[in-house]
Structure formats: structure tokens, C-alpha cells
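Down below are the structures I want you to see.
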Structure I
């Protein structure tokens with residue numbers, strides 16, 4: 001194999017994958033996840049970190065310990081669904097390196113693909129202001145940090161491309177002569 005090239009494989013659309021969507025708040029993770037589920041079909045499921053927060057008591061303090069516990073539950077659920085024959089779309093945010101490490105420890109490397117969602121900061125701020133369920137400034141605080149911990153298999157621009165176009169690009173990257181997932185190229 002030539003230096004610098006990555007091994008490739010052809011993945012069948014019948015194979016199950018775990019797509020990990022990572023991006024700052026308001027980057028379009030939930031919208032892209034819905035488009036991916038439509039395109040992947042009936043044997044696909046979305047798991048969103050926000051939904052796990054919704055299971056907690058409103059009095060529960062949001063801190064790093066809670067964030068880690070919810071991520072562990074999210075990744076365990078993804079593994080269970082994947083082992084049951086589902087393709088899984090994870091809507092999460094890597095706030096720290098530990099999030100990526102936990103994901104890599106808990107999920108089967110051969111089927112995990114990391115997807116980076118990018119969008120200009122001005123657009124993130126505009127979207128955040130329109131939402132009623134986000135604290136203003138969250139996108140600013142996450143903008144550069146969340147992409148610094150992960151190597152992506154595919155990156156999509158949610159400002160320039162429609163959700164369906166982003167989903168098609170992700171699926172095309174995974175199922176057509178794809179690189180071995182970055183999750184399988186672990187470095188020690």
C-alpha cells in the first residue's frame with residue numbers, strides 16, 4: 001500500500017453502522033440525524049444526548065460527572081441497538097477528549113464512523129437565537145473545542161448544504177469504497 005494511503009473497503013447498505021455526529025450546539029445534528037434515518041430506512045435509530053438529559057430530574061445539576069454518565073448510557077444504548085441489527089445515528093457533542101475515548105472504548109471500532117458537522121459561527125449564533133431550548137452562548141463556547149478531539153471520516157457543512165444533501169454525502173462516504181473508519185485506526 002502506498003505511503004499515506006488508507007485501506008478501503010466496500011460496505012454493503014445491508015451492513016449496520018454507527019454514525020457519530022459531532023458538532024457545536026445548533027450545527028444541525030438533530031436535523032441531519034432525521035435525514036439520515038429517512039435515508040437509511042427502517043433498521044435505523046437515532047439516539048440523542050439531549051434526550052438523555054430530558055430523562056433527568058429538572059433539579060439535577062449539570063456537571064461533568066452527569067455529562068459522562070449520560071454519554072456512557074448513550075454509547076451503551078448504541079452498542080445494544082447495533083448488536084440487535086440497527087444502524088445507529090448518535091447525536092452528541094465531544095466536550096472533552098474523554099468523550100471520544102469513552103466512545104471508542106464502548107463502541108465496536110469496525111462499524112463506527114465519526115461525522116463532523118460544521119457551520120459558520122455567525123449562523124450558529126443566528127440559529128441559537130431562534131431556538132427556545134438553548135442558552136445563548138453555548139455555540140460560541142463549543143465552536144472550536146468540539147472539533148479538536150476527533151479525526152473525522154466525513155465532514156459536512158450544514159450551512160451550505162441541505163440536510164438531505166448532508167445525509168447523502170455521509171451515506172455515500174460510508175457505503176461506497178470507504179476508508180477504514182477512523183475509530184478502527186486507533187493510535188496508542
Structure II
């Protein structure tokens with residue numbers, strides 16, 4: 001039986017070969033990347049849109065928000081009014097206010113948050129499924145409003161991460177619609193508010 005002698009390359013040879021392959025990769029990476037759409041004809045380019053899955057998911061997610069019905073004070077009337085036929089939240093895909101946090105993905109904190117109510121607000125936020133967003137509606141939710149007292153939380157951002165602030169006292173339904181559109185832009189990858 002014949003035994004073949006295998007030659008084991010020296011460490012210097014391995015390093016030299018590796019350095020040459022790295023140089024080849026560096027040289028090839030200096031070339032401009034060809035346009036991946038170059039093979040498409042003009043008619044196909046007009047009729048086909050290329051995008052990423054993340055962009056499509058963000059767009060769909062921003063157009064199907066389910067707000068949590070959570071009115072704490074007088075701003076709640078304006079929030080409820082925004083769902084009427086005059087202002088029509090349905091055209092933005094938010095026509096169904098949810099009463100369960102497990103079915104909602106947007107918490108609209110409308111009104112004054114007291115320190116006694118803060119743990120319940122936080123618990124509802126924690127029960128919401130991810131991804132979730134928060135809108136602070138009204139001066140009381142944004143900064144404590146007219147009540148700089150020991151019993152009022154001076155801004156809901158002390159207990160929750162807020163995505164959109166809608167100031168005003170009282171906040172009109174048009175302002176809530178503007179805030180919801182800003183949230184849609186933020187979720188869809190547009191400019192953050």
C-alpha cells in the first residue's frame with residue numbers, strides 16, 4: 001500500500017494567498033455597481049413598482065391603526081366627535097375605536113392624567129401589543145395643562161413614551177386628525193413630527 005505525502009503549506013504561504021484574495025476583492029469592489037433595473041424596458045418601468053417588504057408593511061401598518069378609546073377628561077368629547085360623519089376618521093383607516101388594549105395599537109391619551117390614574121394608564125399601555133404608539137391629546141396630557149398641582153401628572157410623557165403631541169385646550173377634531181396623519185407619516189417612514 002502506497003501512502004501519499006501531503007504537503008502542508010507554510011503559514012507565510014497561507015497569509016500571502018489570503019492577502020492576495022483580499023486585494024482582489026478590494027479591487028473588484030471599487031467598480032461601480034450596475035443598475036439592477038437596467039434590464040427593464042420603459043413600459044415595464046412605468047407599470048412595475050419595486051420596493052422592500054419593510055416599506056410595504058410600514059405603509060399598511062400606518063393605514064390600519066386601531067386607537068384605544070381612552071378619554072380622561074373634556075378632550076374625550078372632541079376625540080369622540082372626530083369619529084362622527086363630519087370629520088370621518090374612517091377615511092384614514094381608524095374608524096373603529098377599541099375598548100380592549102389587546103386589540104389596539106394607538107393609545108390616544110385625551111385629558112388630565114392624575115397620579116392616581118397613572119398606574120392604570122401604564123398598565124393599559126403595557127397590555128397593548130407591539131408595535132404601539134401614543135398620542136398626547138390636549139394641554140393636560142401634554143404638560144399638565146391648567147392644573148400645576150400635586151395630584152396631576154405634568155405630562156403623560158413622564159409615564160409613557162409619546163410619539164405625537166397635540167396641544168390645545170380644547171383640542172379640535174381637526175387637530176386630532178392632523179396628529180393622526182403625522183403619526184401615519186412617522187410609521188410609514190416619512191418625516192417624524
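The table that follows gives values for the structure above.
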{"item": "Answer label among I, II for the case where relative contact order in percent (Cα under 8 Å, 6 or more apart), calculated from the coordinates, equals 19", "result": "II"}
{"item": "Highest-scoring label, criterion being FRET efficiency 1/(1 + (r/R0)^6) of positions 63 and 87 (r between Cβ atoms, R0 = 30 Å, to 0.05), among I, II", "result": "II"}
{"item": "Structure (I, II) behind the derived value 6.6 of distance in nm of label points 7 Å out along Cα→Cβ at positions 15 and 119", "result": "II"}
{"item": "Among I, II, structure where distance in nm of label points 7 Å out along Cα→Cβ at positions 55 and 143 as derived comes to 3.4", "result": "I"}
{"item": "Which entry (I, II) yields the derived value 17.0 for Kirkwood radius over Cα pairs in Å", "result": "I"}
{"item": "Top of I, II by distance in nm of label points 7 Å out along Cα→Cβ at positions 79 and 135, largest first", "result": "I"}
{"item": "For 23.8 (mean count of other Cβ atoms within 10 Å over residues 23-30, calculated) the corresponding structure among I, II", "result": "I"}
{"item": "Top of I, II by Cα Rg over 2.2 N^0.38 Å, for residues 47-110 alone, largest first", "result": "II"}
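Bear in mind that the values in this text are calculations on the coordinates, not laboratory data. The model shown is predicted, which means the values in this text are computed figures rather than measured ones. Cβ atoms are built from the backbone, for glycine too; each structure is taken alone.
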